Structure P
Amino acid sequence: MRNEKVVLAAALIAGSMLPLTARAEKTLSALFMSQAAYSEADVRAMAAGFEKANAGIKVKLEFVPYDALHDKIVAAHGAGGAGYDVVLFDVVWPAEFASKGFLQDVTKRIAPADVAKVFPGAWTTVSYKSKYWGMPWILDTKFLFYNTEMLKKAGIAAPPKTWDELEKQAKIIKDKGIVKYPLVWSWAQKEAIVCDFTTISAAYGGQFFADGKPNFHVGGTLEAAKYMKASLDAGLTNPNSREYEEEDVRKVFSNGDAAFALNWGYMYNMAKDPKESKVVGKVGIVSAPGTDKVAASAVNGSMGLGITAKSANPEEAWRFIQHMSAPATQEKYAKLSLPIWKASFSVPAVTQGQEDYVAAAAKSLPLMSARPETPSYQELSSILQKQLHSVLLGASKPEVAMKATSDAVAKLR
């Protein structure tokens with residue numbers, strides 16, 4: 001009996017001396033987007049860095065296209081089990097996700113001193129009703145990319161500063177036979193068309209709501225819809241833009257088949273990569289044009305990382321989010337997505353080799369306009385996408401489609 005007790009005690013002691021990772025390893029499940037901004041390879045490398053610095057925590061990554069991201073988060077919340085611990089969410093979703101209890105309030109987790117260090121527009125990505133529902137991670141807007149060689153051949157000294165100038169320069173390039181369709185956009189009936197519409201609308205002073213009522217059929221919002229249709233009618237915009245998403249725009253521009261393209265910042269370094277592009281050495285980037293009243297226009301295309309309401313590992317999930325959004329991490333992977341931190345814009349690792357991209361971002365980021373803000377955003381966006389697409393296809397006049405948008409959105413509120 002005494003020997004058995006000795007053996008049992010020895011076994012217990014040996015068990016208590018096992019490495020912490022063997023006794024308490026946890027796995028975080030994280031959902032990301034396989035489209036634009038940071039590449040999948042970048043995200044995996046970031047996560048590997050976290051695992052190395054946090055023994056005992058593993059991260060299981062899942063990547064889905066942007067169009068599937070929202071519904072994937074919603075479905076996971078409604079399903080049984082814990083689901084995801086960390087999710088990437090768009091700037092237009094916090095109102096819905098917070099009001100429906102999908103995300104944890106992380107206001108108290110964010111150091112007050114950090115708030116001023118991050119671009120203000122980034123915080124709008126994770127804010128709702130004066131609370132934070134995540135940490136900003138992707139800070140992005142749409143930029144105007146241009147083919148420097150095509151502009152030179154056309155005798156154009158500088159890229160356009162206004163939307164009217166863009167139209168005029170595109171006509172010069174087309175008339176000289178330099179390229180058949182100078183303009184390319186992501187105008188498929190998806191969220192991408194809403195982002196382009198918001199960008200143009202902001203330049204013309206558009207307001208989605210006025211006195212609490214939908215305002216899509218008057219002012220700058222109507223002007224934006226008219227501008228988009230006019231560019232098609234004039235033969236300046238590639239008609240396939242009506243089916244294109246951001247990656248299609250990147251490929252057309254990188255193949256040398258467009259003089260101008262509106263796209264997210266990730267396209268800059270990809271268009272300069274010989275493995276991805278035929279226009280290396282010919283890539284220019286500036287803020288999206290403005291008008292005679294505003295210097296430039298921009299849409300808030302930022303995204304945040306949040307802890308799901310059902311996460312069984314909120315502490316570890318927050319540590320992961322802190323790592324992914326830390327200045328050191330973001331500065332290391334700044335070629336496809338610029339950091340959220342103001343100070344990072346003067347760090348050589350961020351600026352070197354992409355000075356014009358950083359300069360354009362520094363001008364655009366403070367000007368970012370929000371897409372329509374509402375807990376019913378998905379329904380609103382679907383209505384707007386459909387009506388805008390009907391305009392671009394010639395099925396509806398801009399005035400009719402935008403009035404239909406206002407009427408339909410009014411029923412959502």
Structure Q
Amino acid sequence: MPYKKLLLESPKLKSSEIFKAIEIAIPSTEIEVAILKTKAYEKRQRGLPSQMVVCLIIAMSLWSKDSMRDVLKNLIEGINEVWLKTGKYWKTPCKAAITKARQRLGSLVMRQLFDQLVRPMATTETVGAFLNGLRVVAIDGTCLDIPDSEENARVFGRPGSRPGTRAAFPKARLVILVETGTHLIFDALICPYLMGERVRALRLLRSVTKEMLLMWDRGLHSDAMVSATVSKGCDYLGRIPSNVKFINETQLEDGSYLSFIYPPGKFRKKGFQPMQIRVIEYTIENLDDPKAEIRYRLITSLLNTKKFPASLLAAEYHQRWEVENTIDEFKVHLGERKTHVRSQRPREVVQEIYGLLLGHWAVRSLICQTAHSAEISPLSLSFTGTLRVIRRAVPKFQRLEPKEIPFFKLG
């Protein structure tokens with residue numbers, strides 16, 4: 001049997017050919033727009049064009065345990081199979097070529113693509129996404145282990161450790177804004193480890209709007225956080241630390257009370273007025289150890305006790321833990337590595353984290369749309385199960401002609 005001669009081909013591929021399976025979550029047109037806006041297009045034809053590198057960086061979150069070359073092979077497996085039938089073959093670039101392609105692309109295009117795509121997606125029919133007409137969102141932060149290189153350590157920093165020792169890995173800090181009813185991350189900020197969460201959380205308030213209810217934990221509480229949220233027209237429900245005290249100005253019938261946050265003296269001279277708040281206090285009992293009860297104190301801008309009784313807000317506050325489940329999806333199920341990020345240089349670290357954010361967006365937005373069509377809660381569908389389905393679907397959809405997938409349309 002004679003051997004058939006194979007022709008080596010350059011990957012003249014578009015993202016619309018690569019990401020057919022998740023086109024509804026990450027449209028190829030949006031990738032092209034992001035590349036044009038950031039001028040990340042290549043000036044000459046290359047083996048790894050910009051569109052393909054963007055897809056590769058997102059795919060690194062779908063196959064996080066695989067090497068870069070294996071991720072690239074997984075990414076175009078279906079296309080390569082179609083080529084082989086016509087006697088064509090694409091030789092996978094070496095690791096150095098992939099690294100140079102990522103360096104040429106930079107991180108700005110990934111941030112631009114993230115900003116273009118992400119948004120809250122829950123509707124009023126989405127179970128648990130709204131509280132009396134207010135879209136429930138939460139803000140929190142986490143840290144990601146990054147490779148131990150001199151550049152990463154210098155830019156991002158390390159956690160503190162005992163004298164004479166140092167932490168094993170530098171860390172990047174990530175602060176996120178999450179729609180609790182869908183687990184969609186609709187805004188995020190990446191910063192060095194030594195930069196506190198409170199400062200970055202204030203920046204994320206750029207994405208909150210009217211008819212939202214923002215929740216935060218006691219570590220993010222500050223007078224600045226309260227005033228900045230109010231200035232955006234957004235309502236809030238936040239836990240306060242034990243050392244923060246408020247005077248009971250007016251007792252309310254549901255057990256909560258009204259109080260005020262007074263501005264510091266220098267701000268009073270500039271005309272700043274006290275902000276009225278409502279304080280809710282309650283305890284959670286431990287059935288195994290009745291003495292080990294946990295005391296919660298919340299403050300909120302929702303002063304209407306008829307529409308928002310204290311018991312309702314106390315129960316709703318514990319939906320804030322959905323942000324912790326979102327972080328678990330992001331770090332454990334997408335970043336299944338010893339270090340969550342594999343890049344040795346700071347710019348590629350930022351690029352890769354945005355790739356992880358976009359990978360999470362792809363999985364969660366597909367879950368959200370599927371749940372909406374089935375009229376069930378998005379949180380009732382498995383994140384890891386959907387991730388496995390996407391991994392199998394990417395090469396399968398590449399083998400199909402557009403007319404063979406009429407059920408998968410945008411809009």
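Only the coordinates and a few stated rules stand behind these numbers; no lab work does. Just so it is clear, the model here is predicted, and its values are computed rather than measured. Cβ atoms are built from the backbone, for glycine too; each structure is taken alone.
Of the structures labelled P, Q, one was used to calculate mean count of other Cβ atoms within 10 Å over residues 36-43, giving 13.5. Name it.
Among P, Q, the structure yielding 13.5 for mean count of other Cβ atoms within 10 Å over residues 36-43 is Q.
Quick check on the output: 2.6 is distance in nm of label points 7 Å out along Cα→Cβ at positions 108 and 212, derived from one of P, Q. Which one produced it?
Matching structure: Q.
One of P, Q was used to compute distance in nm of label points 7 Å out along Cα→Cβ at positions 68 and 380, and the answer was 4.4. Which one was it?
Source structure for this number: Q.
A value of -11000 was derived for helix-only ellipticity at 222 nm (-39500 (n - 2.57) for each DSSP H run of 4 or more, over all residues; to 500); which structure in P, Q was it taken from?
The read-out was computed on structure Q.
Upon calculation of P(r) over Cα pairs in 20 Å bins from 0, in percent from the atomic coordinates, which of the structures P, Q produces 26, 53, 16, 4, 1?
Label of the originating structure: P.
Quick one: FRET efficiency 1/(1 + (r/R0)^6) of positions 124 and 292 (r between Cβ atoms, R0 = 41 Å, to 0.05) came out at 0.55 when computed from one of P, Q, so which one is it?
So the calculation was done on Q.
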